[in-house]
Structure I
Amino acid sequence: MAKQNISQKLISNHLVSGEMEHGKEIGLKIDHVLQQDATGTLVMLELEAFHLKKTKAEVAVQYVDHNLLQTDYKNMDDHEFLQSAAKRFGYWYSRPGNGISHAVHMERFGVPGKTLLGSDSHTCAAGGLGMLAMGTGGIDVAQASAGEPYFVKMPRVMGIKLTGKLPEWVSAKDVILEMLRRRDVKGGVGYILEYYGPGVKNLSVWDRHVIANMGAELGPLTTVFPSDELTKEYLGKEGRAEQWIELKADEGATYDEHEEINLSELVPLIAKPSSPGNVVTVTEIAGEPVSQVVVGSSANPGLRDFWIVAEIMKDKFISPGVSFDVNPSSRQVLKKLTEMGALGSLISAGARIHQSGCMGCIGMGQAPASDANSLRTFPRNFPGRSGTLDDKVFLCSPETAAAAALTGEITDPRELEKLFNMDYPKWFEPAFYQVNTQMLIQPDGGTTELKKGPNIKTLPGFDELPDVFEVPVLLKMKDNISTDEILKAGADVLPLRSNIPEISKYSYYVIDQDFYNRAIKNQQDHDGFCVVAGDNYAQGSSREHAALAPRFLGQKFVIAKSYARIGWQNLINFGMIPFEFKKPDDYSQLEEGDILKITGLQDAIQNRQDVIATVKDKNVEIELTYSISERQSDMILKGGAINLVREKLH
């Protein structure tokens with residue numbers, strides 16, 4: 001039998017269809033499903049549309065961690081709807097304030113060797129525990145919850161060998177920033193990232209979580225770490241030692257691509273606005289003024305990440321010009337920080353303590369000042385994601401964030417030794433965690449009516465694919481367009497996640513604030529529209545709203561040079577064709593306002609053949625290709641996954 005790395009073992013143990021040949025579609029059995037509230041409302045509405053009676057997943061959890069600000073009735077209505085849906089479909093329900101889904105799932109539910117599918121792109125964080133954990137669009141999660149496999153193209157595996165040990169003032173965030181510095185935001189597309197080597201034993205399970213979580217920004221299917229003695233020790237502290245299994249690569253296993261990082265050689269790094277891949281050393285930009293520092297998020301959720309900031313800030317006070325915000329990742333972490341006295345140190349230092357949840361990471365409060373630098377221990381800094389359109393968000397480690405809060409400027413944390421005559425705080429893992437499950441409501445399998453407030457709208461239906469498209473190019477975009485640009489984030493938009501007609505008004509808003517009006521006007525003259533983009537279209541969040549909202553406005557397809565994995569799948573899920581330029585240079589031939597005509601679509605999609613788009617009044621023909629499976633072909637022809645799955649289940 002061939003020697004296997006960890007990723008191959010996880011896939012082979014869950015393979016239900018297809019062959020493990022790169023680029024071929026495979027179907028995977030899903031053990032756990034995870035939903036957060038900003039995407040979970042749609043998942044529950046999709047389960048309703050499927051007429052599902054009860055989830056078929058081993059573990060299904062509905063978390064409430066995004067839409068936590070209750071400035072009006074909308075978010076609270078969503079919470080009550082989700083609680084009723086969790087009871088209806090047999091889910092665990094993690095109440096508002098219990099914590100970020102990825103942190104709580106690791107504390108309470110994560111099991112090495114299991115598969116996890118989540119309607120949040122940072123679900124890959126559970127790879128730090130030895131899970132095959134993948135983020136995807138909500139409708140894929142709904143299908144997995146209904147017992148269907150998760151289909152994905154077989155990835156390659158990139159082996160990242162770790163040696164050495166992190167120096168003082170350098171932490172796990174700097175490891176993943178180093179990978180982004182080397183590879184940028186497309187460097188992991190088509191891969192699973194698998195960490196191995198002697199340096200792994202020098203990283204705690206929460207350190208691994210940090211690296212696996214922000215690994216999403218490289219664009220891979222997921223990130224995987226071994227399950228070893230440190231994993232066993234961690235599960236024991238959470239009262240779940242019996243769920244541990246060892247998981248390691250076979251002796252002599254190989255990888256398709258290689259990287260190597262000597263942890264001992266790393267220095268403090270930082271990602272500049274407005275991309276996680278825009279990484280430099282902190283010393284290169286030291287001295288730039290800082291207006292805001294925010295600590296927290298699923299990218300730095302461990303107890304140690306907050307404790308180290310508290311120790312650095314102990315008996316000191318923040319710089320006068322800095323707003324210092326702390327988002328505890330889970331109620332368990334918040335309680336432990338309180339017991340250790342660390343929360344008191346943060347409060348005494350001038351921190352503003354917010355509730356346990358994603359908060360500022362998704363633009364739910366804590367928006368920075370206009371045209372001012374904000375340092376955050378977050379995973380993303382896409383334009384406008386913070387809630388401020390002209391934001392200047394930097395991504396960094398907790399140590400670098402604390403240094404900036406004290407000095408009022410970007411500061412290499414190693415400088416704190418002489419600036420404040422301090423030693424690097426020594427962290428020791430606690431002997432155990434005090435487990436409290438009171439904020440988790442167990443599934444009871446009872447039948448209940450879904451509680452729908454006025455902001456919760458039944459999903460719109462979509463027609464089957466027509467044979468001819470004649471539509472204008474309503475928007476032309478550049479490379480690396482994120483889902484935050486396709487559908488605006490922030491406290492004004494997130495409460496509309498369960499109301500597609502209303503949230504559609506924010507489609508492409510960050511790029512063109514008049515887009516919605518233009519799309520409505522277009523409905524008077526044309527039966528839909530298309531958009532054009534460069535490479536890596538729809539990177540970032542798993543939010544299927546970035547496909548669904550434009551679809552509701554009349555978007556029929558996208559033409560791009562290439563796509564991010566989840567965004568590509570979400571288009572197909574809602575019946576849109578992710579066309580690619582057969583000749584990338586043809587991108588320059590298309591302009592906003594061009595009318596494209598494509599004929600013979602039904603036969604072409606049925607047989608998965610390339611098509612020609614004719615540009616009216618220009619005498620130009622654009623060759624379009626796409627790569628879809630027979631299953632995805634059926635989905636597009638039917639007008640989307642909901643139509644197809646409902647027909648299959650009933």
Structure II
Amino acid sequence: MNKSIKIILALCAIILLVSGIISCKKDFLDEELKTQRSTDYFKTAEGIADLSDALYNHYRNFFMGREQSVSTNACGTDEFIVGGDQAQQTWNDYNSNLGSIVPNVPTSNVTKTYEIWDMMYKAIADANMLLANVDAVITDAGKNSLYKAEASFLRAFSYFRLVQQYGPVVLTLKPSSGVERYFVRATKEECVNQIIADFRTAYAGLPDAEALEGKLYKDVAAHFLSKALLYRCSEINDDWNSSYKTADLAEVITLADEVIAHRTLATNFSDIFAYTGSDGANEKLPEVIFAAQFSSTTTVANDGNGNYNHLLFLSVYQTLTGFVRDIAGGREYQRCRTNEYAYSVFDMENDSRFWKSFKTKANLNNISNLAQLNGTDPNTSTTVTYAQGDLGLIYIINKTGDTRFSDPTAGGTPKVKSTHTGVYFNNPVTGKPTPHSYPRYLANGNGYLSLPGNVSRFPSLSKWLDGSRTAVAATAGRRDGIYARVAETYLIKAEALIRQGKYTEAITVINIIRARAQFKDGENRSAYRDGGAAVLTNSNAPLNANGVLINSYCISNSYYESLNIPVSTAATDITTGITPASLPAVDEAIITTLSLSSSYDRMMCFLLNERSRELYGELYRWEDLARTKTLISRAKTYNAGSVAALVEKHYLRPLPQTFLDAIYNAEGKALTADEKAAMQNPGY
């Protein structure tokens with residue numbers, strides 16, 4: 001979708017269709033619409049063109065504009081638990097509140113089960129409206145095919161989300177012509193086959209290249225068609241998918257190869273997330289296959305229609321002495337707390353992706369209380385005076401057995417507790433102690449990053465940070481929301497190869513991704529970038545009393561402080577020597593913890609670990625674990641939250657009560673309690 005495309009006001013008429021339109025006899029109630037358009041507008045060439053453009057607005061809402069992005073795809077997995085704000089605790093813990101009605105516990109921000117359901121069906125209604133009318137009014141074969149392809153893609157995309165979350169759903173392939181209240185669920189096989197058919201239509205009708213930035217083109221359809229085919233082959237569908245697997249897996253590889261041939265990986269993993277402003281270099285990388293488009297024109301005055309995800313993965317820093325919330329550091333909703341799994345799945349010394357995905361340092365930015373930090377360095381007995389821009393916060397992701405840090409609650413000698421929180425760790429640049437330091441491990445084996453003591457203290461996932469926002473409190477982000485990049489296409493191909501039993505070939509494909517992830521010769525391993533850097537050119541960014549930008553952004557990470565190794569710029573290697581029988585050490589450790597033994601299970605574990613390392617926090621994880629039937633084992637092993645209630649039924653979400661209460665049975669009556677129970681997913 002081109003960023004200049006405006007949201008067509010005529011779409012308001014579609015909402016009437018969703019809730020139902022009651023026709024009246026010709027009497028005094030009949031009115032002729034004068035100030036707004038009816039749905040007849042979509043039976044004109046102009047209306048079809050406007051509706052085709054307007055379809056793209058849905059991609060901005062899907063998993064980009066609401067908290068259901070994380071509640072349904074990040075919480076309750078191995079990668080994240082809830083942070084200090086427990087708005088989405090229900091979705092992480094799979095507790096008794098996770099049902100057809102999710103109560104406002106603990107806050108009204110909790111995601112409701114109807115949110116995805118309603119959002120996707122609204123998009124489906126719009127797609128159906130276009131598909132029903134396009135043949136009658138668009139005679140140009142090229143335009144007709146394109147419009148059908150765009151609408152078919154949106155319908156497939158929407159049903160794909162629904163099916164992955166809810167299982168078999170109602171297949172509605174035509175627009176409503178009045179009040180409809182009788183619905184039945186299609187079979188899972190029928191749903192998935194319709195999704196694949198629609199993606200095929202999109203693939204056939206979309207142009208070979210992107211006509212305008214953000215517009216759909218053939219590679220987008222190929223990528224998502226390959227995902228849908230892979231889903232059909234996954235364990236979640238093993239009760240019906242056996243006849244599809246051979247052909248599907250072969251096609252997945254063919255489609256993936258086609259996309260890979262057209263796209264290139266970014267040279268540096270951090271290039272993908274190094275946002276410097278709307279339409280910046282990172283948003284135009286060939287690696288990005290498809291993204292929801294955001295800019296200053298899509299974040300309106302009431303702070304709506306923006307990319308919301310910059311809020312959801314951040315730990316609290318504003319309460320620490322020497323800090324104040326700023327645009328670069330973000331507004332810390334702390335919905336998703338980085339889990340211990342994040343420190344275990346990466347080769348911290350040789351794989352750069354952890355250090356380029358998580359924020360481990362921040363600079364002091366609050367001149368109003370910096371003096372409270374001044375004092376004597378307990379390590380050198382010298383007087384220390386702090387200034388804005390000094391390193392003020394560091395997360396040290398060290399290894400067990402590190403004896404550098406004594407327990408501040410036990411007294412300790414060097415590097416003891418400061419007058420504030422954490423332990424001192426001298427900044428190698430300024431020599432000043434860092435006032436707020438949080439090691440993973442202390443000398444006694446305990447650490448600051450373990451639960452439950454520090455739910456608000458953790459290295460933040462930084463992939464969504466947005467320094468271009470209009471104000472410190474602004475929730476509407478302006479950076480694009482990536483739905484697909486070619487790195488995932490490689491991993492889709494690798495998974496298909498694993499499912500074919502071609503393990504060595506799969507490792508070769510995965511190593512293409514891993515080669516990009518290893519440190520290059522001459523690379524500064526402590527260099528750090530995130531989207532907060534956009535604040536440096538943001539005219540809305542606030543200044544302090546001295547006219548200096550209030551800015552906590554730090555251009556380094558805690559690589560050397562964490563690992564306690566000599567500074568080096570030599571290349572690292574994470575591709576050599578990997579075989580199905582001898583996987584990387586971090587993967588072998590996870591395989592042992594999960595008690596996996598078969599070659600297939602080992603390789604799928606490696607693949608899922610690699611998806612974490614490459615795609616951490618990019619809104620795939622719950623659906624990946626659910627479709628591979630690994631959610632229970634991995635979440636119960638690594639979530640570290642209260643996931644004891646997680647059982648087999650949680651591979652699907654409950655159908656929303658709003659739907660069950662609104663529909664009728666075949667006799668035209670509201671469903672009975674028994675009929676609602678029969679319609680509902682098992683166990684809810």
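The table that follows gives values for the structure above.
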| item | result |
| --- | --- |
| Structure responsible for 19, with relative contact order in percent (Cα under 8 Å, 6 or more apart) calculated and labels I, II on offer | II |
| Label whose coordinates, when helix-only ellipticity at 222 nm (-39500 (n - 2.57) for each DSSP H run of 4 or more, over all residues; to 500) is calculated, return -8500 (choices I, II) | I |
| Which of I, II yields 169 [volume of the Cα convex hull per residue in Å³, calculated] | II |
| Distance in nm of label points 7 Å out along Cα→Cβ at positions 560 and 592 from the coordinates reads 1.9; which among I, II | I |
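Here, each number is a calculation from the coordinates, and none is a lab measurement. Quick caveat, the model's predicted, so the values are computed rather than measured. Cβ atoms are built from the backbone, for glycine too; each structure is taken alone.
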